[in-house]
Structure I
Amino acid sequence: MKIDKSSPSHWLLLGLQGLYCLIAIALRPFTRKPDIPLVILYGHQFSGNLKALYDQWLATHRNRMSLQVLSLDPEHARSLEQDGIQVLRCNRLTDMLYLARCSAMITDHGLHLMTPLLRFTDIRFIDVWHGIPFKGFVPEDFALQHRYDEVWVSSERLAQLYREQFGFQDSQLKCLGYARTDRLFRAAAGPQSPEADLALPPGKYALYAPTWQQDEKGRELFPFGESGESFISAIADTCAAHGATLLVRSHLNSEISQFSHPNVTFCSQRDYPDTEAILLQADILICDWSSIAFDYLALRRPMLFLDVPPPFKNGFSLDGSYRAGAVITGMECLRDSLGTFVDDPVEFARRYAGLQDQTLAEIYQNQTQGAAARLQLDHLARQLQRSNP
């Protein structure tokens, strides 16, 4: 859930979250912890690393810890409950009292008005963030996460970035992989599983997934002087000429106006939170400076990077040399490259396999077996056993 500061209902939800959090803190000294440690997941959506951890818990770790998903958005909570997910609601006191007996909390963004938990409880806080970034960050961007016990990163290269650029202590950083890429690495190693199914008809698909405006207010989402409709139509027409369909994915923080085109399917992050399912469906990715490129890299499929100015006021975390694919400088280059690599992904591999291998080795190190979520839960279970013998 993205907070709309002009919405009274959002302020009410935040107020209830903060109030109920304080009540749980006050009751915590008088509340007995359960025999099986309770872990709570909290984020904007139930997706990405959090969903991967939940799915892994269901499969392998239910006897070592209990897991609950905490949601600020009542509508989102109802949807998750209908899908059989174990959900707690921030606007329900009985649910928030689970904080009184919680042993660990894993977040991928922040805590909203639950920050007093960091100071007044012994809950173990773990950050799994929601992207491997091109975007540059400074230590001030992570003032909250600096107070966490652990940050799980994908490799030593990322740990170095967190130490030297983001201001974290070495003791906080654990190189345990990137859980949401497990499905992608497994698919790269063998046939796709039913979990990749988006109910789309068989065929070839190209995915256009730009980043949002980031630090550049008024930034255009579409490059090379094109309007949204003209740019998307041009890609869609090129896809059609080569027997492919275009998928258009807008970021949670942005809107791409939808229009009728016979060869375009719009699948925004808001409506389709399961990014990995979409990536599994895509045969080629078109993006700019979106962190989605580092997820898609796990599949080792063709990637086209639109060469537009980066919208980052603090420069880069991982710079343009990490664009592990074809860099696109204009519409003609885009049409030619898209057609070539949709028809012949082997040609893409011939040109860019070395760059992709090098980038994979840096970003994911030895965590490319699709087992990061299990490794992370094993690590957490050991930590909780030591603190709750």
Structure II
Amino acid sequence: MTEMVFGHVAAARSSEPILTRWWRTVDRWTVGAVLGLIVIGLVVGMAASAPLAERLGLPPFYFVIRQAAFATLGVALMVGISMQDVRTVRRLAVMGFVGALLTCLALPMIGTDFGKGAVRWVSLGVLTVQPSEFLKPAFVGCAAWVMASTFDRRGPPGKFLSFLLACGCAAMLALQPDFGQAALLLATWGIMYFVAGASVPLMVGIAGGVAAVGAFAYENSQHFARRIDGFLAAEVDPRTQIGYATNAIQEGGFFGVGVGEGSVKNILPDAHTDFIIAVAAEEYGLVLCVIVIGLFLFIPIRALYRLTEERDPFARLAGAGMAGLVGLQAFVNLGVAIRLLPAKGMTLPFVSYGGSSLLAAGIGMGLLLAMTRKRPQRDVLEALEHSA
């Protein structure tokens, strides 16, 4: 009976145009949430980036136009990747991980720090690429592939191998130094490991190990210690980025001071990137911030809900990892702006300006959408329910 229904469903779907099949099977609510975040980023970016463009002698909407171009390319990547089957996405993730990892390893020789004290970028003249942004979604796919091999009969110890992979990538990022991205990568791996069936005592032990590494970094890295000390200080220096951002959020109130009337964008050098939520809060108020937070809560929750019906271990682990990565990165960015977390230069996905951030977010969301699409196994269950 199942085979007869499956054959009927497969025959009915095989003649569908690829775009029609994609639109029918993709999670359209998540696509809408992503597009909503991109639109919010462009609207807020018009105000946040104009002062910087003026200081650099560029047209007022120079950065907004570039952001729109990168966002368009990011959406194209998202759609293209989400159209692929699980096996193709797995191959792309592994190849992308190898390429991003090799580029990150070569940063001491080919990278630059742009005077920020951390060698994280590769300058290509008109473009600047941050390889660690692309490493994150590729790592999720690669780690999910390795971890899923544990479920194969006579498979390798995939969970342990993925742990070594995560530690190696985190150590490389910490040496840049980029402790925030390293912690984000480890936390994402922890989510995947938990979904794969890790025991709670083991997770507690890993968390203790991470805390020990953090204590070691605090004692041996002035860069790390300075940020922790600033976070733990009783009062915020009003002349720091955190001080300006906190004041802007308070000034915005519920409905903001008015479009274009904010002042924090004229003070913060990273108003259009790391602290764009401060600009949004000051000019548009708490209302827009609640919408942004709601969208970032909706995307991972929606993804995890759809993944409960997924049987493929790789798809389940990769989808959960990518959902966790998006949610955690948004949490870090927003948490820093309100001093809930130590200062960390991390973009708000789809909202902050940045070519590498937008393209990598598009790739990652394409992976997530590919893992949460409806598959023949679900069509069979639906057909059986209707035929009963």
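When you work out Rg/Rh (Cα atoms, Kirkwood Rh), for residues 154-321 alone for each of the structures I, II, which one comes out largest?
Details: I: 0.98; II: 1.06.
Once Rg/Rh (Cα atoms, Kirkwood Rh), for residues 154-321 alone is worked out for each structure, II has the highest.
Hey, distance in nm of label points 7 Å out along Cα→Cβ at positions 122 and 314 derived from one of I, II reads 3.3; which structure? Could you put the intermediate results ahead of the total?
Numbers: I: 3.3; II: 2.5.
Traced to structure I.
To which of I, II does the computed value -10500 (helix-only ellipticity at 222 nm (-39500 (n - 2.57) for each DSSP H run of 4 or more, over all residues; to 500)) belong? Walk me through the numbers on the way to the answer.
Values: I: -10500; II: -23500.
Only one of I, II returns -10500 for helix-only ellipticity at 222 nm (-39500 (n - 2.57) for each DSSP H run of 4 or more, over all residues; to 500), namely I.
For which of I, II does relative contact order in percent (Cα under 8 Å, 6 or more apart), calculated from the coordinates, equal 18?
For relative contact order in percent (Cα under 8 Å, 6 or more apart), the value 18 is produced by structure I.
Can you rank I, II by FRET efficiency 1/(1 + (r/R0)^6) of positions 258 and 346 (r between Cβ atoms, R0 = 30 Å, to 0.05) and just name the one with the largest value?
On the way: I: 0.35; II: 0.60.
Largest value of FRET efficiency 1/(1 + (r/R0)^6) of positions 258 and 346 (r between Cβ atoms, R0 = 30 Å, to 0.05): II.
Work out mean count of other Cβ atoms within 10 Å over residues 18-25 for each of structures I, II, then name the structure with the largest result. Don't skip to the answer; put the middle values down first.
Details: I: 18.0; II: 13.5.
Top value of mean count of other Cβ atoms within 10 Å over residues 18-25, among I, II, belongs to structure I.
Thinking of I, II, which structure, once FRET efficiency 1/(1 + (r/R0)^6) of positions 58 and 330 (r between Cβ atoms, R0 = 30 Å, to 0.05) is computed, gives back 0.55?
On the way: I: 0.05; II: 0.55.
This value belongs to structure II.
Can you rank I, II by distance in nm of label points 7 Å out along Cα→Cβ at positions 66 and 90 and just name the one with the largest value? Don't skip to the answer; put the middle values down first.
Working: I: 2.3; II: 3.9.
Of structures I, II, the maximum of distance in nm of label points 7 Å out along Cα→Cβ at positions 66 and 90 occurs in II.
When mean count of other Cβ atoms within 10 Å over residues 130-137 is computed for each of I, II, which one produces 24.2?
Details: I: 20.5; II: 24.2.
Working through the options, I get structure II.
Throughout, read-outs are computed from the coordinates displayed, never taken from laboratory work. Everything quoted here is computed from the prediction, not taken from an experiment. Cβ atoms are built from the backbone, for glycine too; each structure is taken alone.
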